[in-house]
Structure I
Amino acid sequence: MSPSNRAGEYVVRPGGYRAFIPKPLPPNPPLNLDDEFVHLLSLADRAVGRLDASTINIPDPDFFVYMYVIREAELSSQIEGTQATLSDVLEVEAEAASTTRSDVNEIFNYVDAMNHGLERLREDGFPLSLRLIREIHATLLQGVRGESRQPGEFRTTQNWIGPEGCDLQTATFIPPPPNEMNTALNDIERFFHDEAFLPALVRAGFLHAQFETIHPFHDGNGRIGRLLITLFLCKQNILRQPLLYLSHYFRNNQLLYYNYLQAVRDTGDWEAWIKFFLRGVYSVAQQASLTARKIIELRENHRNKIQNSLGKASTKALVLLEKLYRSPIITIKGVTGMLNVSYPTAMKIIGKLSELEILVGDPRKKRGKIFRYTEYQNLFTTNE
């Protein structure tokens, strides 16, 4: 078999354009496991193991996971042109900003889609499947940009990828037509459950690239393809929590990302793509583990600061501190509900944490003033 058609082949379609028909996974001939490949796989495996273990030491991993899911939703959506930021989302959650912005709702949808996928996979015996991918897609596009483009349904017409305004004749890449697309989707579903001896991280890299090549939806393929990586690794019990997100790496290396994917299609170079993918896994897992350690240190430092400064009056302040790891942007009204206290009491507690420089008031908000747990929030935004 020629290396050039190892991943599939281009077929001329009526109208003269060339669509790509992918071959089933895994590739044939198999991957060339050279020394560099083995080294990268070892680094990535160890980094993911450390990341998974780091959640054991976090007193309440849910707040860490939640912030990471929102951060991933922000970055993944920004790749598709969404302008909303992590702060925008957190302000809406704190009821300190309007929920009418569609780009913010796109991020909420991404979080809902991730959670829906994880909840379904935790159901006894429910598989990672085409059915689940359609369910996730329907959640992703509900009520936002793309909602008119068949949410939850695989496409029945030809699509293409390229600059805005291009057509089938000028597209950068044309995925398989619907009939061949359905065959390729059935193949990828079989590969979800293939027991062949392949490392899970390599399988995840194969799945992401193959899904992006098939491009089975009219909109949302990139976000679903990135979600697929994390869902697959959680289903394989490589991760107990959904903490490995590659959107930051893909966005920072966007041209390389597209070039490596295209090289798979054009020349069958799976090795270069998987090495790029493993470098990303290593980088992202290292950063996430570091963030987890910093959260533990920050929490301990601020608990001590509150207890040493407030003494017996620290009880409610410590409760609010724990709440801040789930909601790092708050309002006085929000704190009354969080702690079940009166408005003056909430003001007093916020004032104490502000004096300790744990909370920082937002000077831009004249009415409905908001307060930020800035040191914590920065842990998720300073590694751009």
Structure II
Amino acid sequence: MNKSKKYNCVELFAGSGGLGTGFEIAGFNIVSANDIWQPAADTYVANHKKVKYIVEDISKINGDILLVNTGYKKNDIDVIIGGPPCQGFSTLGKRFIDDPRNKLFKEYVRIVREIKPKIFVMENVSGILSMEKGRVLENIIKSFKSIGYKIEYKLLNAAEYGVPQLRERVIFIGTRLDIDIKFPNRTHSLKKEKGYKNVLTLWDAIGDLPQSDDVEYNNYDKEYQNEYQKRMRKNSKTLTHHKPSIHNEKAKKMMTFIPMGKSVWEVDIPNEYKPKSGYGNTYARLDANQPGMTITRNFSCISSSRCIHPYLNRGLTAREAARIQSYPDNYIFKGSKTDIHIQIGNSVPPLLGEKIAKAIKEMLDKEKE
């Protein structure tokens, strides 16, 4: 067998490319990608210049369109990856696959059926396991089995695969091959089990970045301090997207009363600085010595779920959030500030994607042998 062979991949619901970046790092050849959102497409193309990216409603394209002018045919595609949004999943009143609210999932199944890759990988939020008391999960499995794929799923926490973030996602793997489905082995553990390393912390991820309440830095001001930071820097000489958000004076004063790992609701604070409302995990300071909380699009908004910098009185910068997501520093994001925050928050961590991709590669290598 030619060990240098690259397996070919198509990415659906690609967004800005977190999952695809992981597969590319693992040695896969991304042939084409699709999403409907132009800012995410601009980001993807800026970082993956050789990939054909189609900006279009997935219902208006098919397997042939995805591959036109790429030099590849359907039987050249080994893997399809992607995470269709789950907001519409429901089984009430209609058959699951016929419910128009499940359109995007149905289109994902259709493209898999048309191209017939050896393997597919589908990512989704952890809540999908309990939706409609498990009926959604049952229908997902039935939908893929009906087109000839055996399928398994597993709930993965990114922190147990080297990502400095507590982020749970369900990973579905389906295959047409007569081989065992393989998920990545944990490299870290949230439990102190013998044989596992401790998880990476927030400060392991961002501790080498220049720190300021209000100054935008475009250059590093210190050396990397660990292997994760070294990997994130790669060959980067400059910094991008490291501009702190501006908070009003009352908000900045309020944050001075919040110790690391606590929220404003857990401490004594003068009434004049107390927020009028919020949930228990809002207006909360991150703990530098623990993995980061799940990055969402609101990572710079201090009234959102725990996202205040562990030492400074501000929310996270886009580069800090990207680091916690495991995007390398040379990854450039396109669009408005809001666009960029959505892209980072919605991403699959590339490092988790890489670990999944290596497991898929082992499956494909086994099939070749």
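Computing FRET efficiency 1/(1 + (r/R0)^6) of positions 75 and 299 (r between Cβ atoms, R0 = 30 Å, to 0.05) across structures I, II gives 0.80 for structure I.
Could you figure out which one of I, II the value 11, 32, 24, 16, 12, 5, 1 for P(r) over Cα pairs in 10 Å bins from 0, in percent, for residues 203-330 alone was computed from?
Details: I: 11, 32, 24, 16, 12, 5, 1; II: 13, 45, 30, 10, 1.
Label of the source structure: I.
Suppose relative contact order in percent (Cα under 8 Å, 6 or more apart) works out to 22; of I, II, which structure was it derived from?
Of the structures listed, the value fits I.
One of I, II was used to compute helix-only ellipticity at 222 nm (-39500 (n - 2.57) for each DSSP H run of 4 or more, over all residues; to 500), and the answer was -19000. Which one was it? Intermediate results must be reported in sequence, preceding the final value.
Details: I: -19000; II: -8000.
The read-out comes from structure I.
Looking at structures I, II, which one was semi-axes √(5λ) of the Cα gyration tensor in Å, for residues 147-226 alone calculated from, given that it came out as 25, 14, 12? Comparing all candidates, it corresponds to I. Each of I, II could give Rg/Rh (Cα atoms, Kirkwood Rh), but the derived value 0.98 comes from II.
Among I, II, considering only distance in nm of label points 7 Å out along Cα→Cβ at positions 131 and 235, which has the greatest calculated value?
Values: I: 1.2; II: 4.2.
Largest one: structure II.
Taking FRET efficiency 1/(1 + (r/R0)^6) of positions 11 and 107 (r between Cβ atoms, R0 = 35 Å, to 0.05) as the criterion, the highest value among I, II goes to II.
Coordinate-derived values only; no laboratory data. Fair warning: this is a prediction, and the values are worked out from it, not measured in the lab. Cβ atoms are built from the backbone, for glycine too; each structure is taken alone.
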